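Novice: In what follows, structures are represented as structure tokens.
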Structure P
Amino acid sequence: MLQIGLPAALQMLAMALAEIVLLSLVNRHGSTATAAYGAATQVLSWVQFPAMSLGIAATIFRAHTVGAGRRERLPAIVATGLRVNAMVTPLFVVAAHLLAPLALCVFLEPGPVLELSVTIVRTLAWSVLLLGWSNVVVGAMRASGAAARQARDAFPPMGIHAIRDRESDHLLLGASRNVHASLNRARFELLMGKHADRVLQAAWNHGGADGLRFDVLELLKERENAEVDYEDELKALEEFYRELHGLTP
């Protein structure tokens, strides 16, 4: 609990102290600046919604991807988040520029305070675009760290995996202490043209990933007995599947 709660508390404390310091700097410029700043922050909080939402979405999607063992999708998730931010957030920024006088009239009477508040909104609004990009990257990094810790503490996906050529029905079986990592390594070797199985490599070269089928046939279950030899279970399970498919050791 302390590993999560203490850093989160320190983060909130740092944010609160930063806000206090910022307000003290604003207050030095008098009551007009303080009132204008307070109203401007109300409007800017609405402009920040898409940037904050993108950060949350990046965290969720990246955590699901890491948890599913599909790390090859991570760059696409980040790239999509950055592109969506570049397309959506400017619309809110432009709206803030155009509608700032009307929106701020809800909080302020016409006069110098309103004019200063409009200037603040129009000056700071474009920084929300940078905030959106930052939230996407930081959210992705946060999700990767949390999912990585969870994956580290979880029981590894030990079992039997298979790669099959859809056209010739050629089959390659393997036992691994991490089947997802083994299949990902096989995909990389095929992509680089370095896979040891010539039939599978030829099928990949001819039709790409669509010509092959990557399967996890069976996973070992975690035992309560800490002295269980999973290596022997893997060997026995591999022999069973080889006999089942008529493959030689």
Structure Q
Amino acid sequence: MIAVPMLPEELDTGSEELTLAETFRQMLPPGAGVGVCRITRDDNDGLRPLERQSIVATAAQRRADFAAGRRAARTALTACNFAPADIPIRADRSPAWPDGVVGSISHSAHIAVAVCYSNAVIDAIGIDIEPSRNVTAELESMILVEVELAALRSLPSAERETAATTLFSLKESYYKFQASCTNRWLEFKDVSVRPGTLPGDFIIQEFSAPSFKPPLGAAIARARHAAGFIATVVYAPTTVRSPCSTLNRTVVQL
């Protein structure tokens, strides 16, 4: 049986945006560009021409989510010493980051977060944010495999929902991470998550015997509490030779 996910004590800066940004920085190696933006209905004004073309027929809320994500992404690019740029959508719905950049975008509730790196530092990355109790008992059987469910059964309801949300979010981050290397779409039950050695570190295993199998240590998975959210990352540093090194280096936005 896997252990219940345990996360380090939550950081509190007094600001939701600052707390999320600093939490992601603490989970990642040096060189990260991080952007956090609130989602509002007037965010469309920040879109660039190529981005507008990507969402011409999109509903208002989706446009607001998209625009906030792109604003967060440009903040991240600037923090990573890249020029702000258009980030349209590729045919596979992934964000088209500028040459030399790898990155990931996530939206949840009223917040969008983006993280990017030079591809000299990171081969691939996936991030996710979720409200900390986003996965209820009714949803667990749709998302979690039996070994994960077994680890949660003894928990009180509130703790169980947070633990289940952590596992779900780590899977979301992993799907984005691996898609950049494989162009595959995974189901929730194609992978299992178990805690690593340190609180907040995790090990992710695929069940589907894919052509892509990260070598031990290549995929680093982490999770933290942050401002009422669960924040997760999965990445492969270039210092560890990973299957992503010679493949497409953009990350799917789910």
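Laboratory data are not the source of any read-out in this text; all were calculated from the coordinates shown. Given the structure is predicted, the values throughout are model-derived calculations rather than measurements. Cβ atoms are built from the backbone, for glycine too; each structure is taken alone.
Novice: Suppose you compute distance in nm of label points 7 Å out along Cα→Cβ at positions 97 and 129 for every structure in P, Q: which one lands on 0.9?
Specialist: P
Novice: A value of 98 was derived for volume of the Cα convex hull per residue in Å³, for residues 33-160 alone; which structure in P, Q was it taken from?
Specialist: P
Novice: Then there's this: A value of -0.64, -0.86, -0.93 was computed for log10 I(q)/I(0) by the Debye sum over Cα atoms at q = 0.09, 0.12, 0.13 Å⁻¹; which of P, Q is the source structure?
Specialist: Going through each structure in turn, the value belongs to P.
Novice: Of the structures labelled P, Q, which one yields -9500 when helix-only ellipticity at 222 nm (-39500 (n - 2.57) for each DSSP H run of 4 or more, over all residues; to 500) is computed from its coordinates?
Specialist: Q
Novice: From P, Q, which structure was relative contact order in percent (Cα under 8 Å, 6 or more apart) = 26 calculated on?
Specialist: Q
Novice: Further, regarding this structure: Ranked by FRET efficiency 1/(1 + (r/R0)^6) of positions 121 and 201 (r between Cβ atoms, R0 = 41 Å, to 0.05), which of P, Q sits at the highest value?
Specialist: The structure with the largest value is Q.
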